[in-house]
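Multiple structures are listed underneath, in C-alpha cells.
Every number in this text was worked out from the coordinates using simple rules, so none of it is lab data. It should be emphasised that the depicted structure is a prediction, and the values quoted were computed from it without experimental measurement. Cβ atoms are built from the backbone, for glycine too; each structure is taken alone.
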Structure 1
Amino acid sequence: MITYWHNPRCSKSRAGLALFEENGITPEVRLYLQDGPTLEELQAVQAALGLPALKMMRTGEKLFKELGLHKDSPEAELLAAMGTHPILIERPIAIKADKAVIGRPTEALEALI
C-alpha cells in the first residue's frame, strides 16, 4: 500500500496521483494540510526519504522566513515547524513500507511502482 500526502491544489501533486492511477495503483490519499502528520510520522518519513529535514521542506514559503527558519536551523526545529505548519512540507510525498519519495519531478514516484 502506498500512502500519498496530497494537496489537490498542487499541479505536481495531482500529476503524481494521476501517475499512480495510470499504473493501476490506488494509493491511500492523505490530505496532509487538513490531517497534518505528527512529529513521529515526520521523523519516520524523513528516515524513509533518507534526507535532512530541510530537503523535505518548502523553503520558499513565506512562512518559512516568518518563523525565522533558515538552512542552518536544527533538525528538531525544522521537523517541529512542519508538524505545526504542514504547509511547509514539500509535496507530494509517497510512502510505501520503509521507503518514501518526494514527487518532484513526478517521475521520481515511479520508484515505488
Structure 2
Amino acid sequence: MNAKGQRNIILGLIFALLVALFSIANIQNVEVNYIVGYFETPLVIVILGSVTLGALIVFLVGGWKFVKMRNYTKKLEKEMEQLRASLPKEEVATTIENVVNENDHSKPLS
C-alpha cells in the first residue's frame, strides 16, 4: 500500500473515532420529525444513521464514477489496439517512443 492509501486509512479511522466520541456524548432522546410524522430515538442513532447514509451515498457515487471511468478506459484500449493493427510495426514503435518522450515529466523545465 502506498503512502496516500495509508494516510487515507488513518484519516478515516480518526474520523470514525471522532464520530463515535461525538455520538457517545449525545445519548439523550430526541424527536425526529419527518413529513408525515415523528418518532423518538437516542441522538446517537440519528448521528450514526446520518454518517452511515452519507458514507453509502459517497460510496455509490464514487463506484458509479469508477465504473464509467473503467468503461471509458476499455473503449480507449480497444481503439488503441485497432490503431496499432492498422499501422506498420515500425511506425507504432516510433509513435509510442515519441509520445513517451513528449510526456516525460522528469526532465527539468527550461
Item to complete: For semi-axes √(5λ) of the Cα gyration tensor in Å, for residues 3-50 alone, the calculated result is 31, 13, 4, so let me know which of 1, 2 that is.
Response: 2
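Can you spot which of 1, 2 the value 5.7 was calculated from, given it is distance in nm of label points 7 Å out along Cα→Cβ at positions 43 and 99?
Here the read-out was taken from 2.
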Worksheet item: Out of 1, 2, which structure matches 36 when relative contact order in percent (Cα under 8 Å, 6 or more apart) is calculated?
Response: 1
Response to the item:
If helix-only ellipticity at 222 nm (-39500 (n - 2.57) for each DSSP H run of 4 or more, over all residues; to 500) is calculated for 1, 2, the one returning -26500 is structure 2
Response to the item:
If mean projected area of the Cα convex hull in nm² is calculated for 1, 2, the one returning 6.4 is structure 1
Worksheet entry | mean count of other Cβ atoms within 10 Å over residues 35-42 from the coordinates reads 14.4; which among 1, 2 | 1
